[in-house]
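Colleague: The next part holds the structures, each set out as structure tokens.
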Structure 1
């Protein structure tokens with residue numbers, strides 16, 4: 001009896017050890033740097049420069065192409081596609097639909113960022129149309145944006161979230177099951193959800209919310225990681241871990257928001273395995 005209980009206890013301990021093991025964050029960083037995957041971004045005017053520089057800093061190769069005449073060809077050349085609805089127009093929606101369908105046909109991962117969904121009906125309906133026409137591999141947004149795609153509620157403050165990520169867990173799970181992909185919810189605690197699988201990333205710093213484009217940058221990095229990791233769940237988690245760790249490193253080196261962005265890019269560029277081992281806060285539910 002005691003032997004059986006001991007083995008049961010040892011099994012529980014081993015499972016706990018498994019969930020606390022450092023995942024493949026550094027391996028993914030090395031692969032991005034080695035392979036420099038081309039990431040096609042149809043993104044908003046506010047963040048184009050920021051996200052392009054972040055992709056370059058981590059080692060990926062960005063292209064910002066949104067003309068309807070070329071997006072299908074460009075999407076087919078890329079290894080991942082970002083669709084970000086931050087600055088919408090009818091022409092851009094057409095481009096997003098075309099690029100999404102081309103990427104789906106080629107089996108290229110799509111990361112959708114429903115920026116401001118829930119703020120206006122136009123944004124919410126556009127995001128939902130994109131979900132239907134070219135279901136993404138990963139949806140990455142803040143809590144209110146994710147809730148709006150499931151609950152059809154108007155609950156954002158501009159493009160900022162008015163909900164905590166944990167409040168959105170059930171909505172994220174429902175959304176994941178509905179479209180068959182991964183949902184990445186950013187917040188004080190980042191949630192990565194795929195059906196009933198849940199991972200929490202507890203890295204980050206409050207200064208990240210004081211600089212525009214950090215959420216969009218997380219989306220771009222998620223696409224870079226999805227380009228080199230066939231597990232979209234792991235790719236999304238590793239990207240958010242890198243975002244949070246780089247944010248912590250940047251905050252330690254800057255005086256405020258103005259310097260944060262420069263320090264953040266430097267942190268991405270100089271990120272080492274030791275930084276991840278020392279700082280990573282990842283919980284598997």
Structure 2
């Protein structure tokens with residue numbers, strides 16, 4: 001069988017020792033189909049995989065034309081951010097809990113991969129967010145997010161005050177626990193738990209979702225993905241922070257601005273043929 005790909009990188013959540021057997025099974029399966037295999041360096045080290053060549057995460061985009069991620073959505077998020085500058089497509093094998101991004105089940109992994117390698121798959125482009133943090137007019141940090149950029153308070157049970165501007169137009173000031181700026185992908189994550197809407201992943205839109213706002217009329221809104229969002233920390237009695245996908249964070253000071261907009265790059269996800277976003281929502285969210 002001729003494969004649609006030549007070199008495949010395997011990346012796993014190496015904190016889960018059960019993934020070792022799956023990676024070895026998947027690697028052997030692909031070698032039988034005359035594909036070149038490389039294992040992400042830290043995955044190989046932590047899971048003691050020695051029979052295959054290894055590659056650093058930063059180099060995967062230049063060495064492979066497909067990356068298979070074994071783990072949960074958190075693993076997929078970190079991989080997607082690391083490979084954002086490359087057009088390499090990603091496939092997620094779910095070994096986590098919900099698996100909104102890692103939609104290939106571990107039970108049907110080899111059967112599904114056989115079809116995908118034969119070119120039987122659907123491709124979906126997911127937008128990312130790019131965020132820049134300004135302090136006294138100077139850039140102090142930048143980052144990307146697949147799910148969301150979140151500005152929120154730290155430990156104390158006190159509200160922070162944020163000023164929101166969109167495309168240079170003042171929207172409002174809000175006193176709340178914080179604000180979530182979410183991609184459509186992220187609307188089934190933290191945004192959903194804060195009462196935000198679920199956006200179809202192909203929508204060119206961004207959701208702004210307040211976290212526990214003091215004014216109950218302060219509701220989530222969806223805006224065009226080409227919009228530029230400016231969030232200014234106006235008041236905080238405790239440390240406030242900005243988070244990227246809930247995995248990376250940095251502290252904010254009064255007057256700091258967080259500029260959020262759609263990133264130039266997208267993430268390419270491969271799904272088995274017939275994949276339905278609505279089927280996935282019905283299964284994961286236990287709809288009737």
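Colleague: Computing Kirkwood radius over Cα pairs in Å for each of 1, 2, which one ends up highest?
Modeller: Of structures 1, 2, the maximum of Kirkwood radius over Cα pairs in Å occurs in 2.
Colleague: One of 1, 2 was used to compute helix-only ellipticity at 222 nm (-39500 (n - 2.57) for each DSSP H run of 4 or more, over all residues; to 500), and the result was -5000. Which label is that? Let's see the in-between values first.
Modeller: Details: 1: -17000; 2: -5000.
Answer by label: 2.
Colleague: Given a value of 17.7, 57 for Rg and Dmax of the Cα atoms in Å, for residues 94-261 alone, point me to the structure among 1, 2 it was derived from.
Modeller: 2
Any read-out appearing in this document is the output of simple, stated calculations on the displayed coordinates, not a laboratory observation. Predicted model only: the values in this text are computed from it and were never measured.
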